[in-house]
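What follows is a group of structures, each given as structure tokens.
Taken together, the values in this text are just the output of simple stated rules run on the coordinates, not laboratory data. These numbers come from a predicted model, not from an experiment. Cβ atoms are built from the backbone, for glycine too; each structure is taken alone.
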Structure P
Amino acid sequence: MTADFYRKLMQKKLSSDLYEHSLATAETAVMLAERYRARREKAYLAGLVHDYGKCLQRSQLLAAVDYYSINVDIVTRSETRLLHAPVGAVLLAEELKINDRELLNAVAYHTTGCNGMTLLAKVLYLADFIEPGRSFAGVTRIRELATANLDQALLAAVDRTICSVVAKGMKLHPRSVAFRNGLLHKIQGV
């Protein structure tokens, strides 16, 4: 199926704001893919469909977890902001017949990150974080880092996420901590 097919499908499925975010994420993913030598077409598609599960209500997400026997931990199950990612990945496979494991894993981990992410997963995580519609303290610095050093930009992004989650009194996902620690090990050469 073509990128045009997926664009039209996502435009029908998502709210206009979420659709615009998905387009911006896809375009940012292409820019990062070009910079860091990832596959452009795959990065674009991952960015376009990464929030496939986000339009579902919490009850629908939980019903999908049960119906498809999706293995989610207690933190993911309790946080709707996290739940849409693994559910969306499964729905992309089931409903749209996307069977690219690397792409599906990138979608599944685009909210928490994880240790040992592929280049595509890193590109998607960062593209979602820095797409032009994002406006928060520090985003300009992270965008600048993204053009110079992928891992440094990812570390700044996950640090920002962790601080925000803690400040809001929300549950911190252990995968985010593992992602951060893995990045630190790689950057420090440990």
Structure Q
Amino acid sequence: MAIALRPLREDDWQAVHEWARLPEVSRYQTWGPNSVEDTQAYVAAALAATADPSNGYVWVAQRPDGRVVGNIELHLHAAQDACGEVGYLMHPEVWGRGHATAAAARVVEFAFTELGLHRVQATCHPDNRASARVLDKLGMTREGRLRENLRMRDGSWRDSEMFAVLAREWRRPDVLVPLTV
């Protein structure tokens, strides 16, 4: 099923909470599973941060029937670095259907063609094979492991695999999902 990307709205918190509350979604994350208050706080913080586009963007992945099934973020680093970082989460009901890859490809395309970025990077937990596959499909290069770079909710530390693609390496997909800024 096709998806489109549109900006996150305040009333999306309930849809986001559908997956943010699930242990399998937050398994590799520094947060979660979310309470209602956690999800509302995330949406509020994301909207506040992206009120200034120089900070980045947050979209939701929406099916043609209007159901929101994921979110994707593009965080922008210092302007002189022309670098952004992409991150995504999808509802488990759509895992394995290519939605994360399609959404991330569209955002990377936007980063290079509309924002003129030089580099887009992403990280994932070393055990998160599904996320690593998405990044591989995007043509990102696995650059190495960041050791104990993130503190987990329980206070432990986790490693992250670093991936990136440069503008000159980017291969635009044949088909791109619609994106609204």
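Which of P, Q yields 11.8 for Kirkwood radius over Cα pairs in Å, for residues 21-68 alone, as computed? Attributed to the structure labelled P. Computing mean count of other Cβ atoms within 10 Å over residues 141-148 gives 15.8 for which of P, Q? Of the options listed, only P reproduces it. As an exercise: helix-only ellipticity at 222 nm (-39500 (n - 2.57) for each DSSP H run of 4 or more, over all residues; to 500), calculated from one structure in P, Q, equals -22500. Which structure is it? Among P, Q, the structure yielding -22500 for helix-only ellipticity at 222 nm (-39500 (n - 2.57) for each DSSP H run of 4 or more, over all residues; to 500) is P.
Taking mean projected area of the Cα convex hull in nm², for residues 37-92 alone as the criterion, which structure among P, Q has the greatest value? Mind showing how you got there, number by number?
On the way: P: 4.3; Q: 4.7.
Answer by largest value of mean projected area of the Cα convex hull in nm², for residues 37-92 alone: Q.
Out of P, Q, which structure matches 1.0 when distance in nm of label points 7 Å out along Cα→Cβ at positions 85 and 157 is calculated?
P
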